[in-house]
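So, here's a batch of structures to check.
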Structure I
Amino acid sequence: MIRVLTKEFNSFLNSLIAYVVIGVFLTGIGLLMWVFPETSVLDYGYADMDTLFSLGPYVFIFLIPAITMRSFAEERKSGTMELLLTKPLTDWDIVLGKFLACFLLVLFALIPTIIYYFSIRALGNPAGNIDTPGVIGSYVGIALLAGIFCSVGIVASSITSNQIVAFILAAFLCFLVFSGFESISTLNVWSSNTLFIKQLGILYHYEALSKGLIDSRDVIYFVSVGALMLLISKTILSARSW
C-alpha cells in the first residue's frame, strides 16, 4: 500500500494537478471569505468561518473528482493497469494506496486555511472572540467529508477508462450523497420518516459536526460510507473486467 501511495502522491507533485487544485481551492475560498461582499467575513460582521465550511463542500464537489478521475481511468486507458496487477500487491493495497494519496492532497489544501482562523480570531471584538470548538468540529467534518468524496471519486474512476466521464460521474455522486437526501426529505411523501431520510445523507451529519460536538455516531457514519465506497472499488478491481 505504501508503495502505491508514494507513487500516486509523487505523480501528483510531478504534475500540475496538485498545484492547480490547491491554488484554485485557496484562491476561491479566499475570495469568498475576504473579497466578495455577499460572503465576506469583513462585511458579515461576525467572527466565524461559516463561509469556508458552508461553501467548501461545494468547491470540493468539483475539485476532488478532478483529483480522483485519473486514479484508475488513466491506468486502464494507458494499459498500465495489467502491469500494476502483476506486482506483489493485494487489491486492497492498490485501492487504499490510491485513496490515501488523493485524501492527503486534499488535506494539504486545507492546511493553509488555518491562517484564516488566526486572522479572524485577531479581528474579533474582543480579540479571540471566535467559536473555537465549532471551528475544530467543522475541520473534522470537512476532512471526513473529503474522505468520502475521495472514495466516491475512486469508485467513479474504477468504472470507466474515460477521465472526463469519471469526473462527471464523481461530481454527480458527490453532490447526490452530500445534499441529495436533504432535498428528497423535503418531499411531502415521507410522513414521519423525514428525519430518517435526512440522516441517510452527509449534510445532516456534517452540520452536526459543525456545531462543535464531535459525536461518535457522526464519525462512524462518515467512516462507514467511505469504507463502503472503497469496498465497491475493491470489488470492481477484483472483477478484473478490463
Structure II
Amino acid sequence: MKTFKADLHIHTVLSPCGDVEMSPVNIVKKACEMGLDIIGITDHNSTLNCKVVQEVGLKNDLFVLMGVEINTKEEIHCLAFFENNEALSEFQQYLNVHLANIPNDVQKFGYQLVVNEKEEVLEEIEPLLISALYQNINEVSQKVNQLNGIFIPAHIDKYRNSIISQLGFIPQDLEIDAIEISQNHQKNPSIENLLNNISKPIITSSDAHYIDQIGSVFSIFKMKEKSFPEIRKAFKNIDGRSIINL
C-alpha cells in the first residue's frame, strides 16, 4: 500500500466567496507545491469548473476528485464526489432544478465564474450559488448514492451550516461515507465526544477559498493507487485501504 496526501475541500472562482486567484492552474500549482496527491473541487452548488481542474491536474500528476459543496434545505453543507462525467452532469442537472432562483449580487457576494485553463471566462452564473436547495439532506444523500457518489457532511464542528449546528445530531439512517471536520475543531469541545463515538471515517480538509489555504490541512489515504474506486475503498476500510488523520 502507498500513502497519499489529500485535501478534499477546495473552491474555485466559481464560488462567490472564492478568491479571484482560485483558477484551475493556480489551484493545481499550489497543490503540487504543498505535496498533495489528491484534491477535491467543491464549489458551492455547482460542478461546472470540475472538469477543467481535472484536466490541468492530469498534466501535473495530481488526482482531482470532481465534486460539489451542497447547501441543503436545512442550510447544511455537504460534500459530494462523482466518478465520471456522466454522473457529474446528471447531478448538475439536479442542482439546476432544485437551487433557489435568487440573483447573485456581485458587489455583495463576489463573481461566479466558469473558466477555462487559460483563465478565460466562459460564463458568469446568475443565480446565487450559496443559496439553499429545495431539497433536504436525506433527499440529497439519496440522489448522490443513486449516482454511486461519495457523500460527506462538511465541517461538522462549525457553529453554522453544519449538520450539528442545524440538526444537533447525525441521523442514524442518513447514508454517508465519512464526516469532515475543520482544522479548528478543537475550538468546539462539544464535538469531541461525537468524534470518539462515530463509526464513519473522519477527514480533515482546508475548505480553501484562497490559494495559501490549499493543503494547510489534509488527510492521508492509504491505498494502492490514486483512483476513485481506491478512494471509495479507503472510505469503507476495505482490503487494507484506510484514511489516517494527523
Computing distance in nm of label points 7 Å out along Cα→Cβ at positions 116 and 140 for each of I, II, which one ends up highest? II
Winner on distance in nm of label points 7 Å out along Cα→Cβ at positions 20 and 164 once structures I, II are ranked, highest first: II
Which one of I, II has helix-only ellipticity at 222 nm (-39500 (n - 2.57) for each DSSP H run of 4 or more, over all residues; to 500), as calculated from the coordinates, equal to -7500? II
Comparison of I, II - label where Kirkwood radius over Cα pairs in Å is highest: I
Given a value of 2.8 for distance in nm of label points 7 Å out along Cα→Cβ at positions 4 and 220, calculated from one of I, II, which structure does it belong to? I
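Bear in mind these aren't lab numbers, they're just calculated from the coordinates by the rules spelled out. On a predicted model such as this, the values are computed, not experimentally measured, just so you know. Cβ atoms are built from the backbone, for glycine too; each structure is taken alone.
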